[in-house]
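Colleague: Heads up, there are several structures right after this.
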Structure P
Amino acid sequence: MDKKRLSIVIIAKNEAELIGDCLMSAEWADEIVLLDGGSSDDTLAIAQAHSAKIFTNTQWQGYGKQRQIAQSHASGDYVFMIDADERITPELRHSIEQIITNQPQPKQVYSCARRNFFLGKFMRHSGWYPDRTIRLYQNSLYHYNDNLVHESLDYSDAQVIPLEGDLLHLTCRDYFVFQRKQFSYAESWAQQNHLRGKRSSMASAVSHSIGAFFKTLIIRRGFADGKRGFLLACINAQYTFNKYAALWALGQQQKGEK
């Protein structure tokens, strides 16, 4: 039985500090496809050194659209989507290779456990582990949705099969960089939902943020991650408040323009 071809697909922009290790963890694939958003650092040189197939799209339409464009350049039977701050462990590689060696099953996509790094330590709880995410799927059957942020794979009624092994995610190495990214995500989320006709209130922003804090700290056992778990609960509450407050502000701005 012929082994199916695997394309590892990455979207990136100015990721020179991180992308080298990501590419090293992916070099065993049949091809690596990198869609660059207009890097001004050494991202492209590093990608070339790792024999990645490089494409460019600087017309940013959100994460979902960018992933769709990146996948359109992939020639493999299977796609594994990865980010520059992620690394494929040997155990996960083995699990992926087992799938692509076997006969494809209809209506199946594959998830992996993501181990998230937060200020010097990989988290064990707080909703940050196992944090399963669908990344492996048949190229001809499935694609990402159009979401500006928090994009996900449109897999309809396909069965989700868990893979063995972890995907390492260097989520937060620098507190201030992480917070700036969180604010950017909140802004994109608010814009996306505003365009969909959704509205918010200050009461909603407060109640959702309180809920996010207790969900992270208690329900997702953030307390078991110690000080980092508590800090992450606070950050999640702050991020949630920013999302709904920004959505409320966009609604007020619209009212003022009428």
Structure Q
Amino acid sequence: MKNDETVFVEERREQIALYVNDVKKATVLELSQHFNVSSSTIRNDLFAIEKLNLIRRTHGGALALNNSKVGLEPLPSLNQNKMLAEKKSIAIKASSFIEDGDVIAISTGTTTFELAKTLQTKKDLTIVVNDIQIAYYLDFNTNHLIYLIGGMIRKNFHYSFFSDDNFPTINIDKTFFTCNSLDMKAGSTIPDVNLASNLQKILSRSTSSYLLCDSSKFGKVSFAQVLPISKIDKIIVDDGIGQKTIAAFKSRGLKNFVIADKI
């Protein structure tokens, strides 16, 4: 059990990482004044944050990481409030494809968490999840049948890994998943190759696939492919994607995009 001070330190470090990546570079003095802590505390924080691959320390401060790096994987807590309105609009649109009585799978992710929040009015769903926070939310707030896939929990990311031998032979109507990056050639990609393998296994047992992807992820590539774009039944995006991007995808014969209404 973490004590209050540990929780406070972690929260401050998350905010420091967000701040540095927003302003692109910051000095120790600037951070010390902004967060009202000593310079030595900031130096310790920057050391810890760099180990998580969220910033790059420099002499006297820190720099934002280049978000085009394929291995970059920020903690979920750093992403939960980014593009929040867009994620909510995508979740609402995705929910419209779920019918009462469906067997669905919802993968880990901040956008899929928003989808889980829309399911209180649905009836008689069976929901397969690999994210313990999503499972907890659904168990506490809905009457749906929840199937939590077992396995090792990835520390700080609150989802489980499973081996192919331990994945049950189940049948799923619709799988809703997210990605860190979406590129015309590379497809939907994420930094974690183990999670990508798990998602592929879940998707192989599903009749239909739905990718929930906000417009900030377009044109980027992460380490491991989940699915090529042509194999995804519907890609649900916010209206920030832009007509030029849509036209570019359609020129390749890709017509599986659904634009969510702004909220």
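Bear in mind that the values in this text are calculations on the coordinates, not laboratory data. Predicted model only: the values in this text are computed from it and were never measured. Cβ atoms are built from the backbone, for glycine too; each structure is taken alone.
Colleague: A value of 3.1 was derived for distance in nm of label points 7 Å out along Cα→Cβ at positions 173 and 213; which structure in P, Q was it taken from?
Modeller: Attributed to the structure labelled P.
Colleague: If we compute distance in nm of label points 7 Å out along Cα→Cβ at positions 45 and 125 for structures P, Q, which one ends up with the highest value?
Modeller: Checked P, Q; max of distance in nm of label points 7 Å out along Cα→Cβ at positions 45 and 125 sits with P.
Colleague: A value of 14.6, 44 was derived for Rg and Dmax of the Cα atoms in Å, for residues 93-244 alone; which structure in P, Q was it taken from?
Modeller: The value was obtained from structure Q.
Colleague: Of the structures labelled P, Q, one was used to calculate Cα Rg over 2.2 N^0.38 Å, for residues 61-148 alone, giving 1.26. Name it.
Modeller: Working through the options, I get structure Q.
Colleague: Continuing with the same structure: Just checking, which of P, Q has the largest value of Kirkwood radius over Cα pairs in Å, for residues 117-156 alone?
Modeller: P
Colleague: Let me ask another. Of the structures labelled P, Q, one was used to calculate helix-only ellipticity at 222 nm (-39500 (n - 2.57) for each DSSP H run of 4 or more, over all residues; to 500), giving -11000. Name it.
Modeller: So the calculation was done on Q.
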